[in-house]
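Nothing in this text is a laboratory measurement; each read-out follows from the coordinates by a stated rule. Please read these numbers as outputs of a predicted model, since none were measured by experiment. Cβ atoms are built from the backbone, for glycine too; each structure is taken alone.
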Structure P
Amino acid sequence: MKPIVTLTLNPTIDGSAEAEAVRPTHKIRTSNENYDPGGGGINVTRVIKELGGESIAVYLAGGSTGGVLDELLGSRGIARRRIPIAGTTRVSHLVYEKSTGLEYRFIAEGPEVSERECQKCLQALEDLDWDWLVASGSLPRGVPSDFYVRLIDLCAARGGKLVLDTSGEPLKLALERGGLALVKPSQGEFEKFLGRPLGSPEAIAAAAAEAVAAGKSEMIAITLGHEGAVLATREGTVFLPAPKVEAKSTSGAGDSFVAGMVHALALGWRPDDAFRLGIASGTAAVLSTGTRLCRRIDVDRIYGEIRRTSAP
């Protein structure tokens, strides 16, 4: 099987730490500091590797922090291809407040990217050999909103499958173009695309089924937070509730979901069973603190539980 390629246009160095209390104007003393390579596609590659699959992370990076990002990826044995840019890779922070159990997330804007750097990124994807491409995360400044539409055309030209996890105008334009293999919006993102609220999993499933029938995507998986997720394919729809666990952090749960589902689809699993692995991976991610994502031992255990309770 060919490696799954992931694309991260606006990667980040994810710093996480704990503090007793977060208060304005005071020095906040932290502990349990940790730094991870982050950004949607990079997180997906990390999880695919954790699950035993092969993945190559393609990403834009620049400045001194771009070098740090490379070191973090290298120390984890992540196969990668860096596209150098003039701007400086962003650094984001997550602080867990022990006194309240609340999580504070500070997400940096990131660098501006030129059209020339975008073209280098597309060329890198052309040069690699893959069947599945996962584009995940926000677009950095300077990248046009229709960039993911270009990826749809690239995948169509070479017979590949594109998985998209983004939001806002880039998601809207990609869905309007159609031709995706899988798209994973949250409920709020999907409602924003439709321009109307959807009050129940049944309503969400019906709307997703309409979008699949219209050719927007072969599969649409809509995450509903702690309530679970909905999958729509040409064969029908599935709703699965989220397993009950004690969440330590929600960071990276969506990326873990995408990684688990795409890993299974690339292995030839049925979409409904790949959906179960996606839910198991996303659920396992919330068991880890900070930005550490999921562990395979947790994914396997939760997947087994989902299979026992949801298999027909």
Structure Q
Amino acid sequence: MRFLLTDEQRAFARSLDALLTAADTPSVARAWSAGEHTAGRALWSRIAGAGVFAPAVPEAYEGMGPLPVELAVAFVELGRHAVPGPVVETVLAAALLSGAPEHAARLLPPLVSGKAMATVGSAYALDGDTADVVLVLADGKVWLSPGCRPEVRPSLDPARRLAVPLPGGELLCPAVPPDAVGWARLATAAQALGVGLALLDRTVAYVGQRIQFGVPIGSFQAVKHRLADAAIALEFARPLLFGAALSMAPADIAAAKVAACEAAYATARTALQLHGAIGYTAEYDLSLWLTKARVLRGAWGTPAECRAAVLRGLRLHG
């Protein structure tokens, strides 16, 4: 069987690419890292209006979902453009709230429209200092926190700001819906694939311009091999991602996350090596994707946890 995106899905990806290219997302990400959220919130409203979060929200709450393939298409583009903010966590919040109908009607429509931003955490909540809805996972339950403390903790990725949720709050769900984390892992895998593709594109362009011994370094066989390995790893991750979006089986999603995140991380290491000293410079835009590739690798399931989920799935169906 040959799997291809539909014309509508490809058009969705192109429209997001055009929107994000025009938005100058590296500048938005740098401002977000400094705690200046005005440009980031404006971009958030635009991507929500373009339909980024609607695939994760049921139609009953003004969404279009569940449409996991469309969600994956969107999050690849978010990763390609290094969009800041709790994008994955908003998807997870939608999945958690869908299991609490008495609260979903109140909280989900603003997430779809972009009027509200959600985050999910336990000890820490990503971008909790600016999120409008803060959900806390504790003791297997889902709580609506009254907010987060104003101070933030540093992260390896400066655009991922960690805040501490305030204690107390409203109990939303007595148990975490079993498939909720799967949505977070799928979105993370798609975002990581987009990060890896951006790193590869930027590195291919760079090695074609950097001259050594009178020729572009991209003409060296060793450089070609490193880039080919990165391209193959990313292309092998792509069908796993969209296959998982079709099945939404926990083992398939875990396999997709491992493949996409490991491919993005390997591509980041190749990009750093081939850029040389400039790749270590925080002011150089490449750093926005390098740091994101590293943190996404462990977000919502480490490689070890996801591999264990794959093995459980094999034993279950073996």
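Of the structures labelled P, Q, one was used to calculate helix-only ellipticity at 222 nm (-39500 (n - 2.57) for each DSSP H run of 4 or more, over all residues; to 500), giving -19000. Name it.
Q
Which of the displayed structures (P, Q) returns the greatest value of mean projected area of the Cα convex hull in nm² on calculation? Walk me through the numbers on the way to the answer.
Values: P: 16.0; Q: 17.1.
Ranking P, Q on mean projected area of the Cα convex hull in nm², first place is Q.
On mean projected area of the Cα convex hull in nm², for residues 156-299 alone, which of the structures labelled P, Q is highest?
Q
So distance in nm of label points 7 Å out along Cα→Cβ at positions 228 and 252, computed for just one structure, reads 3.2; which one of P, Q is that?
Q
So if we calculate mean count of other Cβ atoms within 10 Å over residues 212-219 for every structure here (P, Q), which label has the highest result?
Numbers: P: 17.2; Q: 12.0.
Comparing P, Q, the top value of mean count of other Cβ atoms within 10 Å over residues 212-219 belongs to P.
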